[in-house]
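Here, each number is a calculation from the coordinates, and none is a lab measurement. As the structure is a computational prediction, the values presented were derived from the model and not from experiment. Cβ atoms are built from the backbone, for glycine too; each structure is taken alone.
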Structure P
Amino acid sequence: MFSFINTRIWLYQNPVDFRKQIDGLILLLADKLQQNPISSQLFLFRNQRSNKIKLLIWENNGIWLMYKRLEKGKFKFPEIKDVQCELTSTQLSWLLSGLDISKHPVQPDIKAVHFF
């Protein structure tokens, strides 16, 4: 599977019609969000009921579309403040695990300079 450690991850915060497949999501990325769908960035989309997520990412020679549906419960998305927001790989993991990422602050990266 993928490692998203150094990948930019974008959450499109507005609910999307989940009848959209790869081509419809690509048009949304390119036209409305001004994002390059083949940039090797990860794009997340949610449905209206917050129980489904689609992930779109370019890999080498094609686009992956991943889909997760919760059988019970809802994903806990942050409050909609903008059209899109950037997540860390840790936040993505939390979101997919059912945690509310807005209530769990991410520790900032530390650039170590002195070791002794």
Structure Q
Amino acid sequence: MEPIVNPWLVYWISTIEKLGVAAQTLMICGLTVGGIMAFFNGLERQFRTAEEIKRNEKYAKWLLCSGVVGAIFAILLPDKESMLTMLALQYVTPDNITAVQGNIVDFVKQLSEAVKEGIK
């Protein structure tokens, strides 16, 4: 008998959720530290050499770019609930609806419970 949910799908849902958390962390750290570095680098130009200014600008740009990339990934990666809903909706087909006829709500609840049990 073939499983209802592919075990690899369960793994990827968990992994994508962790990637979203990592992207949010990258966004927060990159934008915060890069912004602070850029701000203080602009304030202290008179006390630094040209090499130090270029090096700090380079680091600040890298941090700000990594923060923007993290923000893009944090926005685009779905959370666990969204992925589980998409997975459950994949199995709601016209054939399944006609098979259960009047019990559609119960069928969807059972299907979502089965998916959540498979994830745990």
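Calculating distance in nm of label points 7 Å out along Cα→Cβ at positions 13 and 53 for structures P, Q picks out Q as the one with the greatest value. One of P, Q was used to compute mean count of other Cβ atoms within 10 Å over residues 61-68, and the result was 11.0. Which label is that? Source structure for this number: P.
Please state which of the structures P, Q yields 34 when relative contact order in percent (Cα under 8 Å, 6 or more apart) is computed from it. Computing relative contact order in percent (Cα under 8 Å, 6 or more apart) on every structure in P, Q gives 34 only for Q.
When mean count of other Cβ atoms within 10 Å over residues 45-52 is calculated for each of structures P, Q, structure P comes out greatest.
Source structure of the calculated read-out (helix-only ellipticity at 222 nm (-39500 (n - 2.57) for each DSSP H run of 4 or more, over all residues; to 500), -28000) within P, Q: Q.
When Rg/Rh (Cα atoms, Kirkwood Rh) is calculated for each of structures P, Q, structure Q comes out greatest.
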